[in-house]
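Trainee: The following blocks contain the structures, represented as structure tokens.
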Structure P
């Protein structure tokens, strides 16, 4: 079973972090949610430490599906950031009957990865995380936010970063988007360099009935950079779901 932290939420929701991350990504956002249900911020296998057992987005989606079954959750919402959004999309395609709603934060239907990042993670992973990935992930970052960003990364297991970015490189569900039936919310930052807003616009144009919300003056790491604004969007969407 995946490890998770549990928080208050308006509807049972599983929160999934992105590549090389961990459940602390969601800490600041979840503190602004309220309600009589539960939000589960999960640590994917190998995050922040442990064996790397999942090599693809499909593998991670199956691990998440097992978590939902083992917790006895009945059609929860699944909220994924970046690679976590890819995992949520995969789950919506492979197990639609077990998904109550879909929330896609800073992600895309196809996650191409910059070659500079892949090469850097092979040769100098920590330097690439600090000098490339982190600066590209924020619209504006100060020392305090930088420290918090580091705690939300699995730096105790550096090989997992390359593993995850390679998993992202192999992900593509563009042709399957029109078949998604789950109620879907898409959220992105207007200054996102890692998964540009046009990727979210593509999701919105191809997932039937989906809703797109753009948060201004934010980069890729919405849950850390704009936690209150993101939480307001999530609270409204989740409160509108059937119990």
Structure Q
């Protein structure tokens, strides 16, 4: 039994809406296959080429999530494999994903990344721009995309109160968007927040997708 995975599943089971995305960036296929053998199917990668190679090597029932910053010129390499892109932060990127999804004759789920952290270097749509972005989104057809929710990364800090506030802010923004833009897909139900160092706070604040890597690959796992 893969103990870290088993322990996480037991904890997450108390939150029925939450899904574990196993972040496997830079991990060898052998370690990913071990998680697969334990029933894990959702895997997260943040490099397009790495996802492309691993998706070809792993069984076809794997669910591949792109969780890193995505450049438009890299969309082509993941369009045939990716299930959900967590990091959409511009209309230009949305247009490119739509183009590549249509060419691959696929439907791709996307999450809109919101900048909720205090670090300026992190990516995402500014919260004050979200209303305009949503109006623009609804005025442009993207038939091969399903807008499924929001993603956010909290500030890297040991201050749990700040992290909690940022997660709660994202949750409240999600609810506000659902209320104000009722024509969104019924699939607009995901809040991707929480990683190995803050996933408990994220669960408590309403996360439905946890992006966890290092906890799954502790020594002895």
Structure R
């Protein structure tokens, strides 16, 4: 295979995501079909929408017969964080060529975490490494969804607690980022922003508030963060 080295490296890096996405995708497919939806619907959503938490919210939208306008607004608020952190990948995607549209589409929190902690390896063709990384992660999600959807058609299953896999996955990825950077300041800023958001705003506004506060903290301490980052290179 022409890009075997890139595929192998991407697979090794994506193993933590595989553990989380397979379970979460399974839970999503299981939940959809157990409530009477055809198995093809969750699979199509994971293939064409691929939005993680938003897909779980979509089930509530379907049940409540929510209007398209409300769904649109909710979708923006749930995924607006990607508009912020996606900016940091502009340089990485600049030379991706024809692969760039898919890399933008397949960008998730977990994929972003892996892409921003990758070590430079001159032996790897970066754009293909990024492509395989994104494609493998989506493959885990779609594969888990398909398995859950088919299982849900045959067996009734209690899905309570399965969504905690996403939290566990974020913890693992955060630990990997810390190992790469060895600087606790960005994590302290994020933790402080989260605590403030939990205290000051309602639950439905907590995520966007925490992101905004964390960004403000990062900008305020930008020079210090850059100096510390260079010191760990």
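Trainee: Quick check: 42 is what I get for percent of Cα pairs over 24 Å apart, calculated from one of P, Q, R. Which structure matches?
Mentor: Working: P: 38; Q: 42; R: 51.
Answer by label: Q.
Trainee: Suppose relative contact order in percent (Cα under 8 Å, 6 or more apart) works out to 36; of P, Q, R, which structure was it derived from?
Mentor: Going through each structure in turn, the value belongs to R.
Trainee: One of P, Q, R was used to compute FRET efficiency 1/(1 + (r/R0)^6) of positions 139 and 179 (r between Cβ atoms, R0 = 25 Å, to 0.05), and the answer was 0.85. Which one was it?
Mentor: Details: P: 0.15; Q: 0.85; R: 0.45.
Of the options listed, only Q reproduces it.
Values quoted throughout were computed directly from the atomic coordinates according to the rules given, and no laboratory measurement underlies them. Bear in mind the structure is a predicted one, so any value in this text is a computation, not a measurement. Cβ atoms are built from the backbone, for glycine too; each structure is taken alone.
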